[in-house]
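Scrolling down, you'll hit the structures one after another.
All of the numbers you see were taken from the coordinates with simple rules; none came from a lab. Note that the coordinates shown come from a computational prediction; the quantities given were computed from them, not determined experimentally. Cβ atoms are built from the backbone, for glycine too; each structure is taken alone.
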Structure 1
Amino acid sequence: MPKKTGTNDDSKAGKSAVPAVAKAFDIIELLADVEDGLTMNEMVAALGRTMGEIYRIVVYLTEREFLSQNAETGKYAMTLKLFELSHRHDPTDRLISQAVPILERIAARTEQSCHLGVLNRDNVMVLTSAPSPRPAGYAVRTGALFPVERTSSGHVILAFSSQQTQDRYISQLPDTQQPEAVKRLALIRDNGFEDTASTMIHGVRNLCVPVFDVRGIAAAITTGFIAQNDPIATAAETLDALRSAANDLSRRLGYQIADNTKFSP
């Protein structure tokens, strides 16, 4: 029997709680972890609710084809309908569409270019970018690929990835570079960002912050900061703008941020 996931105290959910909706999601989340499904009585026991509280909701979810009932066992199980709905919109397209106006806002506020990068095997791929509004500046081309080990984006994403993913990356490095890589990833996790000199362009300072979605780390936003004679924003102010923007984008992607001052996976 799965452990109890629901609660019969809907007041704990806050003023925005809708009891019937809360119960429906309790049922969906419960059945999502049970391959063979559960009977109505088993759901009652697992959720700590009464039959009267969940009976009509289970029947309705079944009528809407989110659940199906085995005629022989009487058990209810999840169908593929939620999966189908979630895949109607490509997650990469959604990430880009949400990120573009935020990147443009960063560029306008700081007059520095910025870009959004994701891991693509052993490389970082630039999904989209926003140039500086100044007549001249440094920019990274959308669609460009860079080796992970040469980028801040790659290290920031890795720092908030699973330990298995980090270990796999570190194991591929020469033995002499592994301790420094471990230290670098730990520092990024502690700080919630990276501020370091670019390994590819002299005079460029990489300011990089993570972006999360409901699954965890999703991408990184990076500004290749260039010192200008009449800056509209300092490096510290640019980093603040990046962190605020990354918070905003993460929220739009469904990530719940409890502490606005520091990211944590």
Structure 2
Amino acid sequence: MSARAAFLVTGATGRLGGAVVAALTGRGDRVMLVGRNRDRLDELVKEHGDAAAAFAGDATEAGTTAAAAAECVARHGRLDGLVHLVGGFHIGPVRTTSPRDYEDILRTNFLSAVTSAQAVLPHLGAGGRMVFFVPQMAVEPPAAFAAYAASKAALLAWTRSFAHEAKHADIHVNTVLMTMADTPDQRRARPAADFGLAVAPGDVAKVVAFLASDGADGLYGGVVPVLAKFEYTSGLAGGPPGGRPPGNRP
């Protein structure tokens, strides 16, 4: 892959967008940023100069990502991959979660990935990269997260199957498995949470940069855990080894 590759970054105005864009442009890549927050897109473009361009729109709509992919090729002369950061959240018990809620979260977390990949595929050559994201609860869902976890579990199953198709064209499709990111808005929303167990956006961005590089040439369909110090606890287990209370660190 060229040292100056070009990537479509969907959901660029979200929690991980700034760190991911900085990691890619910081090594010389160019990016086409897709998001609904026009002001935030303008900030990112101003921060990263000629390496970044913006396409304002809703990435859950197939037409948006198709147009953004074409614009990336027109502006940068190429398109080497996709970093799909689009995501939504829903919490609530099954008895109060409506079919419309399920449809909305599936469209945001799953179908947006499908349509974004379909938009990018025609432009990719050998060595193309696609990176998707799923939370730990996609494989171990807690109570009241059924709709959200199901949408992300669908995404995980889809990426692993898609990777087997794409690898025959030497296109790398990989997934980052992560926990809550330590961001200011998450801290405001969850003041009682132990963010020592969260993952720093910059650490996620480093893994994204690796997956979008020649260093990941051997990875097709990988699920890479970036969980920082996240851990499950249980009263049955009696706490972590050494008698350390859950959440307390040396």
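Overview of results
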read-out	value
Winner on mean count of other Cβ atoms within 10 Å over residues 58-65 once structures 1, 2 are ranked, highest first	2
Parent structure of the calculated result 1.09, given that Rg/Rh (Cα atoms, Kirkwood Rh) is the read-out and 1, 2 the choices	1
Winner on distance in nm of label points 7 Å out along Cα→Cβ at positions 26 and 202 once structures 1, 2 are ranked, highest first	1
Structure with the greatest value (metric relative contact order in percent (Cα under 8 Å, 6 or more apart), set 1, 2)	2
Identity of the structure behind -13000 (criterion: helix-only ellipticity at 222 nm (-39500 (n - 2.57) for each DSSP H run of 4 or more, over all residues; to 500), calculated), options 1, 2	1
If distance in nm of label points 7 Å out along Cα→Cβ at positions 90 and 154 is computed and equals 0.9, the structure in 1, 2	2
